[in-house]
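Chemist: In what follows, structures are represented as structure tokens.
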Structure I
Amino acid sequence: MQRYFIDAGSFGDHQVTIGGNDAHHIVRVMRMRPGDKVIVTDGETREAVAELMTLSEGEVTGEIVELREMSGEPRWRVVIAQGLPKGDKMETVIQKGTEIGAAAFIPFQSERVVVQYDGKKEGKRLERWQRIAKEAAEQAHRSKIPDIHPVLSWSALLEQRERYDLAVLCYEKESAAPSRGLRETIREADLIGEARSVLLIVGPEGGFTEREAAEAEACGIRIAGLGKRILRTETAAMVGLTCLMYESGEMGGR
């Protein structure tokens, strides 16, 4: 069944209302009819199967026929901090990261970021990124839509460390040292089997400078490699996230 996120105010005791682009999608793209069923969630506490009753391009109503358990979220809350990449790579990170299970995304500036950041365009860019996260969350049957944070400076990102049980910076110069790989770093942190929060920090195309790596380590951020191969920035984010999901037991790990 198709899945849609709706506002809490549109989620009644017996009926739900779906509006905006989602209503258009139901009527014009999916060509649904009264009697068809969809999954709706408010992204917080409620999820249900609804049988459609009335349909128009502006608004669709449905009757709740089954309440469901919200079970689409991983045990670990993993946030990806991504150095701003070129082109549409950030969109790829958000889309695929949402599918795999990322809880949020923090774009940031660092020394080797080559993208010319324009604060005037940030609102539209964040809106687009949030829309991509919503669509990916619906496709992947997530229970919540990941948050997209405003772009942070490098120093502001380092200040985020204290909010997480573990923060890891993926640094390619550590790739030749197996004892400092991501798997070992996770297990040394003794997170297995617990509901934890993890910040995964991935650099832009040029990676991190030695100074940045040293600053991160001084803040209590652990340095880890992702193997012997040099990965593209968007690939590194997905590999690191997948490793964390596996180690948390999300994909049959410990």
Structure II
Amino acid sequence: MTARSAPVAAGDLLTDEARRHYRENGFVRIPQVLSASEVERFRAASEEVLARFGPEVWGAGEDEVQVHFVAQAWLKHEALRDLALHPAITGIAKRLAAGPLRLYSTDILLKSGRKKLNTLPTIVHDDETGLPLHGIDRTLTAWVALVDVPAESGCLTYLPGSHLRDDAERQIHMTSFAEYRPIADIWPDYDWHPRVTVPLRAGDVAFHHCRTVHMAGANLTDNPRMGHGIVYMDDGATYRPGTEDAHISHMAPGDPLDNEKFPLL
């Protein structure tokens, strides 16, 4: 465990250089956002939720698992609510977005080690395509490492500047996963675009814009890769029927997500 022993304010963690890097590249790694004791608390809570609720599969089935996940984890454990609304993480998110945000969702994300399961790489994608939301120019994801995540365990790889590509080079929305189009089919430069792999230590947080193209490798180690994906959306985002929207499908298209289930940061 390498995380700090005491929390630090968001303003002490986010440098001008980090903000510039995020603005230009669409992602940034902020080291040691969480203290060692916080990492321990949030990891224990995540393991409890995984055992209690059982994870869902992102992939074609249990024999083709890209990642196991538990959706809306912040509603299933008090400690994970504290993680989703952690003042250092939310403070950094607001500064990077340069505008007001609300919490949209949190997922526990687990790639089991080889002793238990051979996971597959996570497909190349951006988050915008799968979000059932409209009006998300500032929306971003915080990927929180609750264990050390070296490259061999399936850390994230980003395509720098991909969040700035033209509308014609993005699949802006889909209403089902059957509509998913490979990035290379809609972005001619994809195959030649540089990639940056970002390993994380426990307690690090990587932030990426919802339009930043990214992927994750298979977990080739014997240890589980555990993290949280926390989506912070634009204040003013509205419901747009799409994928993974069961928790808001009772809403009418165009309804704002501006109630207590989507806290203002």
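Bear in mind that the values in this text are calculations on the coordinates, not laboratory data. Note that the coordinates shown come from a computational prediction; the quantities given were computed from them, not determined experimentally.
Chemist: For the read-out helix-only ellipticity at 222 nm (-39500 (n - 2.57) for each DSSP H run of 4 or more, over all residues; to 500), a value of -8000 was computed from one structure; give its label from I, II.
Modeler: This value belongs to structure I.
Chemist: Of the structures labelled I, II, which one yields 20 when relative contact order in percent (Cα under 8 Å, 6 or more apart) is computed from its coordinates? Present the calculation step by step, with values, prior to reporting the outcome.
Modeler: Working: I: 20; II: 29.
The read-out comes from structure I.
Chemist: Follow-up question, since we're still on this one. Using the calculated result 60, 44, 30 for Cα extents along the principal axes in Å, pick out the matching structure from I, II.
Modeler: The read-out was computed on structure I.
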